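Take a look at the structures listed below.
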Structure P
Amino acid sequence: MQSQSAHAKGVVRTENLDAYRTAVNSSFVPLQVDASENRPFSATLSAAAAGGVVFTQIDSASQQVQRTPESIKHGGSGFYKVSLLLSGSSILVQDGREVLMQPGDLTYYDTSRPYSLLFDDKFSNLIMMLPKDRLDFFPIVADTLTAVSLNKQHELAKTVVSLITQAHAQFPTLNSTTRTKLANTSVELFNTMLSAIFDVEAEPHNPQVLLLQEIYAYINAHLGSTALSPRTIAEAHYMSVRRLHTLFAELDTTVSTVIRQRRLEQARADLADPATTNHTIAAIAAKWGFVDAAHFSRVFKQTYGVTPREFRSR
């Protein structure tokens, strides 16, 4: 059969593996996707974004998805992906843990570290991808539950499953303001479930954890400022630039990498938001601290596999 691809706003249907790989990379983060050459391939990917949160449903033939060290180098390390399997089965591996997922199972994983997903037959999967700073827990805590069946951790997982399933289904019928509120509610409920699992109300009062939270909050609040830099961040927190770099090195990242990733995440969210249709790509780039539109386009394509214009037209 001849390979085909079809695109509607927010929806990709294709029988072409390369076209599917491009769609996956632009909807999520850089990934390695492989499928059997001995089986016919077809996939449908539908995505909707609001409030910096992206809901994506994939209905596809069997495949293996890997987040490799090489793909991590190309960006996209600032997210958690909450995965709800709707049909089929899959195996998720991350952080030395492995979980077999069946329909109705909920789990999550971190895009900053390698992981793999194996779907050995047709499947349907719903993913809620959110910036890591949207969780109430610092990564050192949240990462203890990656590649774990959340259904087995707390009964609230069933409520999360119900809400995100309905949220994704309702998104196309809602206006931008309502979509954003629903996305925020989904994230808050996920945070509530994690709080119940950890049996805590807030992050432990570790001085270094609290300092990093303050630094991340400062970065997020000043992403649009061209003055944002390691020096200005260090000055705002009464520390040396060297100490700041050491803090981020302990997290296996750099200050500049975090700033760039967060700016790209926010710009991509705006490009996916129908409410910004009348805003030029250059204006959105400038809003998030990219003064050179050409540079923004290059970095965006390096990170997501498509140009901002191509991403916006999907």
Structure Q
Amino acid sequence: MEQLQHHGITGTVPKHVLSDNMKNFTAFPLSAPADDGFIHLLGKGICSFPNNCSMTFRINAPYHFFYVYEGTLSVTDEHHTCRLADRHAALLPISGPLTIEILKGHCHYFHMYISGLALLQFHTLLPSPLAYPTESSSMFTLFHTMEHLQNLQKDTFNDPLSVCRISMWITNILTEMAVYSGHPATRRDTIPDYLWEIHHLFDTQYGENYSLDELENTYSVSKYRICREFSKYYGASPVQYLNHKRIEEAKKLLLTTNDTIHEIGSKVGIHNTNHFINLFKRETGATPLAFKQDAPVSISELHYL
């Protein structure tokens, strides 16, 4: 099957802006039957527009997924118009010419072109658009998984396992959205800014050393309150969450590198090898070496590559 292409682009987008956005667009071949049960990623891109403008084009993709980081835009096809403000997501069936209008300058959004039989059911479950703020503790999958999808390259689709993995990622995003929209009573409160920052530190800089006293001094919040509120919003104490994150990252390194146990422990912030081994066994039920030796190759490829 031919790779996805934009046809007949018209509108008021400046040529250099259109060119920059097209460079960020990646199309993927559909190497499997469209009715095979998987959700297929046909194309994706990060789009940025500095000013109000519009563009109309045709593209052979039955469904489009949008997440707006900043700004406001409208999406129009032959049958309907959907307006998305910042921090909103939408899964839209598209037929005929597609018009995207930037209604507020400095608009920045993620756009996926997808197909698959399951998308019809997801579309019936999801309101469009769905407010999806980063501050909500009920929603993590979208933002984490979009990073994976944004980093995909054209050579990603070189085996059936890649198709399975990407279908899993998109399914996880849409499932989380459907559960969130269908059960508003389960939505958690907005997370305080200082907790979001601590959580972000643990997720991105887990190799650093932390102490509750240092966090207390940095954020001017009692360490007892930090423990209490972190546990409330994230379901684990700061120490438990950080240790779990470190072990998850260590599992990836064990399955994807030839680093020694000591090197891996140090990379994730646990420099005492005996402590690392004991913590790893407490989290997983196996020592790092046993985990590496016993893990099937398919598990490594599916989750960590």
Given 26, 21, 20 for Cα extents along the principal axes in Å, for residues 44-99 alone, calculated: source structure among P, Q: Q
For 0.75 (FRET efficiency 1/(1 + (r/R0)^6) of positions 124 and 276 (r between Cβ atoms, R0 = 35 Å, to 0.05), calculated) the corresponding structure among P, Q: P
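Have a look at P, Q and say which one yields 18 for relative contact order in percent (Cα under 8 Å, 6 or more apart), as calculated.
Of the options listed, only P reproduces it.
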Parent structure of the calculated result 38, 25, 18, given that semi-axes √(5λ) of the Cα gyration tensor in Å is the read-out and P, Q the choices: Q
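Laboratory data are not the source of any read-out in this text; all were calculated from the coordinates shown. Source: prediction; values computed, not measured. Cβ atoms are built from the backbone, for glycine too; each structure is taken alone.
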